Structure 1
Amino acid sequence: MNKSFSLLMLLCFVYSCNSNKVDFAIVVHGGAGTILKKNMSDEMELAYKLKLEEAINAGYNILEKNGSSKDAVEQTIKILENSELFNAGKGSVLSNKGVVEMDASIMNGKNLNAGAISGIKTIKNPISAARLVMEKSEHVFLSGEGAEEFARLQGLDIIDNEYFITETRLKSLLNAKKRDSIKDNKFGTVGCVAIDKFGNITSGTSTGGMTNKKWNRIGDVPIIGAGTYANNNTCGISSTGWGEYFIRNVVAYDISSQIEYKKISIDLAAKNTLRKVKDLGGNGGVIGIDKNGNILMDFNTEGMYRGYKKSDGESEISIYK
């Protein structure tokens, strides 16, 4: 075999490997709701943007180095869970009993495998527990003490509930109790969707739920198809908003289904779904990425903490409408 032929074969191999790769991208949200510029100081606005940027870059760096979308999504969400700014992990809102009860889910678009947990109180990073349910169990959804026992057996960090409670959330609970209401306290949640260089899409979502919630209320976040959905043939979606309405509209799956069956864009599919949510009286937002790397960030509230970054370096971080 001569050198010229060997070089040609090598070039063909390299081209073949590169041709199997696609443009990668990542998008995140930190919750939607009544988020108004007039109510936020410059310092607080900067804090949110810097934390979103940190989370996005963490996931982006994994994707850039040929890492999986699963790793990127988990790491990104862990950064948001570890921040007191968002309603997930540390800084989660409090239930009527004054404790933090958290939910999370993750889904792999390559094989439609998924994992979810709900009503957990002692797992430091709920998204990691959801991923372990997906990868290390025969199940999709674990809850309460069972989910926490599973997490302990898997070696995850277990921590006292007091770790998650902040002064800000205590004040929010007291205010909600004075009004005897959950109104205006239904938003929060963090989420991430990523597509890696191999075209695999992963979606993940994590939340502390609703301020002043009672009776172990569970929202849309851990419900696959409502709060989280991923399919390599269509898109990945992570939702945030009034969970009851997102469950009833099966929001994340509905967007994917429209792309599959109607052959419409991810943007149009999301607008159709959010319109149905609003018509029933609910509101919130969604983020997503379709199989071609197109970014979705849509909401029908006053604001949504959000941002994205693509393989070509294009990026955006926004808060208000």
Structure 2
Amino acid sequence: MRDGVLIVDKPAGMSSAQVVGKIKRCLHVQKVGHAGTLDPFATGVLVCLINRATRLAQFLLTGRKEYHAILRLGVDTDTQDVTGQVVDRRPVPEVDEALLQKVFSEFIGTIEQKPPVYSALKHKGVALYKLARRGCPVQKPARKIHIEQLAISSIDMPEVSFSITCSAGTYIRTLCADIGQRLGCGGYLRALRRTKSSGFGLDEAIRLELLNAYAADAQLPLPLIPPGDALRGMPTLKADRITAEKIKCGGTIDLMDFTDLPIDATVMTNGEQGTFCKVFDSNKNLIAIVSVDMHNATIAYSKVFA
């Protein structure tokens, strides 16, 4: 099995870890991960990383996400979604589309959001949802998130369907609960489908039940995206033969080794030490990810795929 990224249309009723386990069993690979968890009740784009592509996780986890969701008003649950226990019921006020649009617009932009107490975030090494189920919920401090687009698609009271484009780390169920509180009646996330993650869309996703067919028929090409192609928003550098050999041996490299450095570094993705770039050899193989600091004229390894 080659290295690469496999986009799966995750079905409802499975955790992201269970999807990873099924890929391992069906494709007979030892190393599989994913970039961006989906709750078991949610469906849609799950970015799965196979073999050496698992080393790309840090670069794919931070990409923006797009969802279709359904908000159910008038009911609060302890998990803020359809899987939780009902903790409160309130009558839904008569609200028109104009008021709903106004409330929704208040959440567009950079806002602060408190992570739910039922989440995979950890406190002293223990997942928050485990602590909450033990009766010891821990509320993490609010974090800044960015909601780029938030649009109502249909209204069928007490439910409101909407689409959202947001930064990584945004909890849609918390957004639903916050909108419900703003309307004075409470609310929870009834359904969620991720339509895009880190640039990958549903049009590239395969249904999980087809994995067995791909494993059984060698003539059926698995739609595996090569690691270099998966880093779609990252600038590219080309290494000549001498530079490629230096990289494969872990030798020191500098800006003079590359003739195609981007002139405008402001449009590039900021890395820990500068700007991340992917490096290809003459055969178009991804051989490294480097961090380029144009200001200090330095270049440093982030990942080497030799």
Structure 3
Amino acid sequence: MPSLLLFLEQCLNGIQFGVMLFLITAGLTLIVGIMNFVNLAQGALFMVGAFVTGWFAAKTGNYYVAIPVAVLATVVLGALMEIGVLSWFYHRPHLDQVLASFGFVMILNEGSRMLWGSQAPPVMLPPELDSAVNLLPGLTYPLFRLVFILAGLAVALFLAILVTRTRVGMLIRAGASDRDMVRGLGVNVGLLFTFIFALASALAGLAGGLSAPILSASVGMGEPVLILGLVVIVLGGIGSVRGAFLAALLVGLIDTLGRSYATTLVAAIFGASAATSLGPSLAGMAIYILMAVVLALRPEGLFAKRA
């Protein structure tokens, strides 16, 4: 019974981690799928959201207000990046886009270091969120992590309604299919792209703000998350928000359960001596092995829509 409760707890941790990945990659998959733009700065915006949340919460002691402030900061920053520089690279090769967005990664990293130092102040949760919920007999789980999961599900529902039930979503889908036709119908495609970029920045800022009490905000924290985000896009299918959601949960579960049980599994098969070195390595490789298999068998992604 204790092992089952531990497994359930790790599954919840994996879902929470997957929700965080979804918040980062949902906007990124729209940028890649619709704008055909490779934006490496998404991870840096996640870092900025965490730093702003930590700074504002430390100054005011109000975590609830720090979240919207972080989202607003990343929206403004992302829109300025897109309008001022990145929009000039839409028709350039992907290598140019990668270099331009990577330049912003370096700028945001060093700018955060100059403003706040290498590490943000720890974020103290409000007392009502800093507690545990008894889910099952013998299984308690932090309330804030449950709130994190519910917030991610609410964002997923919002994006589903936005993309499938609104005029803006119709224009987003049309822009993904044929942007020249949409431009010919009189739609301001530049404004639409700015909106998508700002939305993606807002989601990255929200992910950073929610992650600040769990992860210690530090310079460069966005790069490892961005790599996992790119894996999510490959698995879910470029341009598919639904695919990004399902793939993010899958990656979150595989990563969390792999790090928890890989060593035990290797010890059961190869012995305890091999488990110490092979277990952590296998856990770190599991996601990338899955990505390689998916690319070989289904290059369009596991959950991509049929053409």
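What follows is calculated from the coordinates using simple rules that are stated; it is not laboratory data. Keep in mind that what you see is a predicted model, and the values were worked out from it rather than measured. Cβ atoms are built from the backbone, for glycine too; each structure is taken alone.
If helix-only ellipticity at 222 nm (-39500 (n - 2.57) for each DSSP H run of 4 or more, over all residues; to 500) is calculated from each of 1, 2, 3, which structure is the one that comes out at -26000? Considering all the candidates, the number was obtained from 3. Between structures 1, 2, 3, the greatest calculated value of FRET efficiency 1/(1 + (r/R0)^6) of positions 77 and 237 (r between Cβ atoms, R0 = 30 Å, to 0.05) is seen in 1. Each of structures 1, 2, 3 was scored by relative contact order in percent (Cα under 8 Å, 6 or more apart); the highest score is held by 3.
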